[in-house]
Structure I
Amino acid sequence: MVKIHALADVQSPQIGEGSTVWQFCVILKGAVIGKNCNINCQVFIENDVLIGDNVTIKPGVQIWDGVHLEDNVFIGPNVTFTNDLMPRSRNKDFKLEKTRVKTGASIGANATILPGITIGENALIGAGSVVTKDVPANEIWVGNPAKKQRRL
């Protein structure tokens with residue numbers, strides 16, 4: 001069974017069994033969400049988004065087109081994803097940059113993930129970090145710009 005709060009706007013029919021969507025969420029019709037996910041309040045999920053199984057997304061997160069979260073990913077409150085390296089209003093030259101967060105990775109509160117980034121398996125991004133390049137598997141990255149602190 002999927003639990004969707006009465007105050008959520010869920011347009012996608014593709015939400016896996018056991019998932020919960022809390023109040024004031026908007027999930028557009030093209031999004032695909034796996035099983036046993038917890039989508040907290042005030043989350044926006046665009047169309048070209050894939051979310052794996054057992055993913056937790058905390059409040060205040062927007063997940064834009066081109067973002068793929070694999071299984072067992074944790075997204076902390078107010079994490080910011082981007083999908084355009086040169087954002088402009090009414091940009092006729094918009095080029096979607098895809099971002100991937102691999103299995104088991106965790107992203108701390110208020111981190112910013114620039115477009116086209118891959119965060120490796122089980123990597124940990126510290127709160128408030130700004131990720132400007134790919135993060136290898138099993139590493140902790142913190143800071144602005146985020147840098148490797150150590151291996152897990």
Structure II
Amino acid sequence: MEHINTVKAAVASALAVLTALWGWFGWLVVLFVCCMAADYLTGSAAAIRRGEWSSQVARDGIWHKTGSILVVLVAGAADLLIGTILDHLPGIALPFQYSVLICPIVVIWYVLTELGSILENAVALGAPAPAWLAKILAMTKDAVDKAGGDETNENH
């Protein structure tokens with residue numbers, strides 16, 4: 001117990017180093033990965049509780065998560081490509097400053113999707129949850145979806 005302050009300082013230092021290396025977007029990706037894992041685990045637990053667990057369904061869930069990761073990688077590659085084009089090809093410009101745009105929006109959209117699914121799994125496991133929480137997650141996901149659509153002048 002006498003070394004608790006040393007442990008706290010070490011954890012805080014490690015998190016500060018990671019934040020300096022990753023920035024806010026890196027932590028967003030960490031949240032995405034943690035939410036995917038929590039969704040898979042809570043979904044499996046809910047299926048076991050209902051007596052409906054299936055290795056095929058579990059594998060399908062892993063394939064689904066793999067597809068989500070691929071979509072995030074495509075969004076990251078698109079951000080990288082757009083940034084490179086803007087930095088190196090003269091005459092091509094956007095009406096706003098661009099560093100990254102697509103990938104953070106996609107990751108946030110997926111995190112909100114995962115949080116909604118985790119909430120559904122928690123309720124299936126018997127946890128009470130306020131109805132407004134699911135509504136807030138859905139509204140926020142819709143707002144993020146709209147923001148991405150607004151950037152492309154898309155109307156949903």
* Asked: Computing distance in nm of label points 7 Å out along Cα→Cβ at positions 45 and 133 gives 3.2 for which of I, II?
  -> I
* Name the one structure among I, II that relative contact order in percent (Cα under 8 Å, 6 or more apart) of 27 was derived from. => II
* To do: Figure out for me which of the structures I, II the number 19.5 belongs to, where mean count of other Cβ atoms within 10 Å over residues 53-60 was derived from the coordinates.
  => I
* To do: Could you tell me which structure in I, II was used to calculate mean count of other Cβ atoms within 10 Å over residues 5-12 as 9.8?
  => II
* Asked: Which one of I, II has percent of Cα pairs over 25 Å apart, as calculated from the coordinates, equal to 25?
  -> I
* Structure fact -> Candidates I, II; helix-only ellipticity at 222 nm (-39500 (n - 2.57) for each DSSP H run of 4 or more, over all residues; to 500) computed = 0; producing structure is I
* Structure fact -> The value 1.22 for Rg/Rh (Cα atoms, Kirkwood Rh), for residues 69-124 alone, derived from one of I, II, belongs to structure II
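Computed from the coordinates by the stated procedures, all read-outs in this text should not be read as laboratory data. The structure presented is a predicted model; accordingly, all values stated were derived computationally and were not measured. Cβ atoms are built from the backbone, for glycine too; each structure is taken alone.
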